[in-house]
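J.: Input: structures, listed below.
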Structure 1
Amino acid sequence: MNLETRKYQFIQELVKVEDERILEKLELVLKANQSDWFDELSDSEKAEIHIGLDQAEKGEFTSHEDVMKRFTKWH
């Protein structure tokens, strides 16, 4: 059975669920499965990423091509 078929069958079973507690447990499972790697970072790591994104938006970066030109002697 392929993934799409399994999802469809799961949805069909989900529609039949009448117990609120079961729905809450399923929601917890789905939310746990949707964790983002960014959420696992420390505050200082997140801050560094935001600084980098802000710099990129301002054009304060070196292009990949320029970096590769600079370091070609080590390739």
Structure 2
Amino acid sequence: MVQLSVTVDDGHLTAIDDVAQALRAQGMQVDQVLDGLGIITGSAPADSRPALTGVEGVASVDEQLTYQLPPPDSAVQ
């Protein structure tokens, strides 16, 4: 599973809940629907991105990047 951010196109912002439901139907676990921003966040299998991109109203599907610094007492700083 990968963490994803889905951007909803301008023409579907008023129907963002419908877009979220369609993403769920394609296997995405929706965590948040940020209707003011037009973003839907959640997770899905890595191989499901093409299906999610094909959902009507989806402008883009981007993997959320995470960073983790080593602990302060680590030899690498």
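J.: Match the computed value -21000 of helix-only ellipticity at 222 nm (-39500 (n - 2.57) for each DSSP H run of 4 or more, over all residues; to 500) to one of the structures 1, 2, and report its label.
T.: 1
J.: Suppose you compute mean count of other Cβ atoms within 10 Å over residues 20-27 for every structure in 1, 2: which one lands on 16.5?
T.: That value comes from structure 2.
J.: Here Rg and Dmax of the Cα atoms in Å, for residues 12-51 alone has been calculated and equals 9.9, 28, so which of 1, 2 was it run on?
T.: 2
J.: Here P(r) over Cα pairs in 10 Å bins from 0, in percent was calculated and came to 20, 48, 15, 11, 6, 0; which of the structures 1, 2 was it taken from?
T.: It was calculated from structure 2.
J.: Have a look at 1, 2 and say which one yields 4.8 for distance in nm of label points 7 Å out along Cα→Cβ at positions 4 and 44, as calculated.
T.: Only structure 1 yields this read-out.
J.: So if we calculate FRET efficiency 1/(1 + (r/R0)^6) of positions 28 and 60 (r between Cβ atoms, R0 = 25 Å, to 0.05) for every structure here (1, 2), which label has the highest result?
T.: Structure 2 comes out on top.
Where a number appears in this text, it was derived from the coordinates with a stated rule and is not lab data. Just so it is clear, the model here is predicted, and its values are computed rather than measured. Cβ atoms are built from the backbone, for glycine too; each structure is taken alone.
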